[in-house]
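Pasting the structures here.
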Structure 1
């Protein structure tokens, strides 16, 4: 294994049904696909680890398979956090820069953000992301980057994404037990948006709806910034379980039927269409295809009713000028977009992730939006951080040069 681990960027998406590891290499400053692995999840429930040992074994298997494909050692990774324990809150804070006007520095921006993040959080909550929405300089709003401007007071509207500290630590512990050092954590909804929501959609107002197996993550953008994040406790597994109960079959059989013949709009399925399949005990069963839709449509309507209520309570339901982007493994169920448009009253499209260079076509699917987005998000933030550090070093050199 010749490739240095420092040249590689690895992300681990631990979902309720699958664990995905995606490896990219830095080539001339850009990301290039290197390897991936997908294994069945274990010890996971609704996006949260419920049993450490089987979960860590699944993490280890996924990492090992990715290492073999990449022909390199994977020492550290970025992991995604999701599930109903993730919540978002908006905050505001600011700093006074003195009586005289002066130039805003990066340190002033950090001080304003620190003031805004000083909200009272329960002891078991942990901050994942601090996402500035806009800066306000001397009562002038709508500023995205105030560095270099002149003023006497700087304020910031901030979106704070938080999670359960114990749930986050469980994911980190599992990765450590699998031999992986966790370099950073990313909210899976933010990651999925990175790979699927365009700049125009973010500016006009759009909602990213990432339907996973155990839950659905929401991220609303408005005027280019994150305005709202939340998680709805319904995912693709709920559709499967409804079919398993309604048709008296195993979860595996119900999943196959859902993927092959499911539809979320009853009236779109011909009333005469029938399905034959082999059930438990090798018995041939016949059911009307419309009966599947009669089970799936109520669950789909419940999901988007909860989404609508969540957006309404967050005050962002009327801010979706560009509509919504539906992604994740559960998004591919036929008829789901029609239900979304019916209940949210905005256009809906299926979100496919932006592919990396050399990436196989089979990975450019909604279920890989989170993993690909984690790579894109981590790379973008590391580039920004490096640029800030370079600017700071240049300033220090100038200061020391002037003092000689």
Structure 2
């Protein structure tokens, strides 16, 4: 009995190779996740620790991911994406194991830093693998699946770490052992690597340069929408707390937000077929409307609808951006294009709270609801800018260009 094969657009790879690609994508949402549910417990386990130590545990991985995403993007073609992937996976796995033998806060911080390095190597490769193996509509579809898997993995891992934290404080770190799955599947991916090499050879006549002007538009757009939806992740628990809802309700609503973010990736080709070049504009409007709905929060149901709308809008744009960025570079430089785009996600995570605080100080708007209104206004301003930009253009680009 033969293993089922998966069509890449020009050839076939094994189902095991596809599962390897998907499992790598699932890892990108994990850094820092295990610390959140045990933050208070760590202060008790290590009495000399401070809140600054806890903040370093949660933010260091994200901070170190940024430079190593860029480094991985630039050295992938020199080192080889399979070798670099193996290094990143093993580093991630080893760090996950080291959490279980750390006996001090300093050790935990060092291991978290190294985990960020491993994650930074893996993150751009999670989308590069799709670009390496797939082409055309199949590539777009797989980018949708990768986006969906990343978001559903975040939902599941958040729930699991919360449950494990109630049992014993070290157990949430078990999620950092998940790289073992793609490591076991690496042989299947290596076996299928001939498909990627054939695709690369067939791309020799492509432009030799990345179209940086177009890529910059996608980078800025991705940065914008990620900053906008971070309001849900950061401020929703406080907003619900003001309405006297407990953390369980906050967790459920946040999970619905990420599930909504996952959904569009499952049928991204159909969305592109329906919306065409208006997809990014519609996504931005949907995010703005969702955030505005949360701001008015007449009821819990209204907040849920707003979070789902914002999540769905973000989920529409994410795989579209990955796919479009891949088309703006020749095969030899796709890793650089994807690294630059994906860096924007982590930059947004770091700067989002500071942007909101700055806007609150400038406008004088305070309270846990204000970030939703401020971000909604920014979303609508961005949508107006996109519309005006199109009106000013004498000729509209074709859908294949997928320009913002």
Structure 3
């Protein structure tokens, strides 16, 4: 799907890393040509009047578990980095190559290569071959690699290839089959629980090994105050460490599990209120680099079970943008930082030429009405499953136009 004629979007609030300014953006042949207050449409251009709405880069969702195009398009996501936890796992070049082509023509899908064969944490997979097949990073999947020797070799191999390692930060021996974070709420509910320190222990080891290997490490979800402190300290030392979080973990605490609703069964589990506040502080001070949806749609067969037996996961693609814009309205971050977290930073981690409104980059664009009110209703969701923890919650911010490589989607 190629752009047939140049496109100029006028009268827009252009969101760039430097801030937000009124102007126009022109693109052709799938690339952004120019943007700013002095940009004018050329002869024969398709012209779209933004009517003063936000024009931002299409979101780059780092670490989804399913390719769900309607949900992604609703949420302004033009690129999704797919976790290797598929059936079968993405541990062979042929599987990675297939996934890399699977989203075309209306979605970029960037596969993350399985770190180990079968995601079992024992034998390294063929990372170089999978990189050649289209893998943009390597990931440990839903689990932490317990063997420190294997993890060190993985980091050394990835560093040699220039790939970032995306890791899950929970010490598996401590977590076991836990469904909640140890504390008052889990005790009152009688849920199997693990200490929040399982996250900090995993982060501390992985950072130490990454520094030893000289590798880039991205901790996909950090959710505790101790975890954020470790990342903050590592960055201050100059370590090549980044981290992410999902909206559920900065908007909800373990109090949300009090009615045993399995849509609140997540991995990592929801934390205490103090950790939630620490997450907001980490987003505000720059410790957090990426906010991702954690999109993991689960059907009734996985969720209509006792809380401890239900599969963790949430359908998050449709609500990601609105939840992050909520941080802007609350004064936690500015508009430009919101799109650094959801587009620019994940694009840089993956090494793809997108995620930012800048000349020469891919024309993946989202026109957004940041003030549009709507009610999140699981019965009306575009996702393949409706397991959102935000059901019936009010939200603001909707995508009113989406372009991939200069071609409008859904038009």
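FYI, it's all coordinate maths here, none of it is from the lab. This is a predicted model, so every value here is computed, not measured.
When Cα Rg over 2.2 N^0.38 Å, for residues 116-227 alone is calculated for each of the structures 1, 2, 3, the largest result comes from 2. Computing volume of the Cα convex hull per residue in Å³, for residues 108-179 alone across structures 1, 2, 3 gives 108 for structure 1. A value of 23 for relative contact order in percent (Cα under 8 Å, 6 or more apart), calculated from one of 1, 2, 3, originates in structure 2.
So helix-only ellipticity at 222 nm (-39500 (n - 2.57) for each DSSP H run of 4 or more, over all residues; to 500), computed for just one structure, reads -26000; which one of 1, 2, 3 is that? Comparing all candidates, it corresponds to 2.
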